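Rule-based calculations on the coordinates, nothing more; no lab input. Note that the structure is a prediction, hence the values are computed from the model and not measured. Cβ atoms are built from the backbone, for glycine too; each structure is taken alone.
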Structure I
């Protein structure tokens, strides 16, 4: 059973840094790699991560990244789509501004 602090840590939203940093925690590096490619299966996301690290192969990093992607899926931090039996990851994000508008006179009382 987890306490409140552990729950908040486990379910806090992903932060995508503005720049890739080799010294950042893997969580931030992986989020950056996923955001950088937009969408991909685990192997594509990890290939981008390794590319950013300028490494050809790192089995420990690959295993940890796959586990982190699975954890993000379980906790609802990423969108997961299945395409021809392949799991594809994407960040929950809005990519287009809302074009709608609100008429304040039509709002229910107390909602303004």
Structure II
């Protein structure tokens, strides 16, 4: 029977963080390089990530977006614009505010995704 060789996390040669990998990539990693994780083919992505972190003793640190305050401020602007939009009679002006809200919403998604 073959011996299970100790492997360090750095030796895995990962090109991206575990959370950004797909479930398929994580399963392949477990099958190819981490035989100590059993039942990888039946686990979902979150289970695979936690199993890999457990093997290497990696603590789960809560990721807080560095843009959280900016996102919060933009959402406050969106709420204010929605209130303003309801009180405006002019269709052209409502349309302008709607477009502005959409741009702000897109910006919050970009900031959230940038983490």
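Looking at structures I, II, which one was helix-only ellipticity at 222 nm (-39500 (n - 2.57) for each DSSP H run of 4 or more, over all residues; to 500) calculated from, given that it came out as -19000? The value was obtained from structure II.
Sorting I, II by distance in nm of label points 7 Å out along Cα→Cβ at positions 27 and 59 from high to low puts II first, with the largest value.
Percent of Cα pairs over 20 Å apart was computed and gave 50; which structure, I, II, did it come from? Derived from the structure labelled I.
When volume of the Cα convex hull per residue in Å³, for residues 35-90 alone is calculated for each of structures I, II, structure II gives the greatest result.
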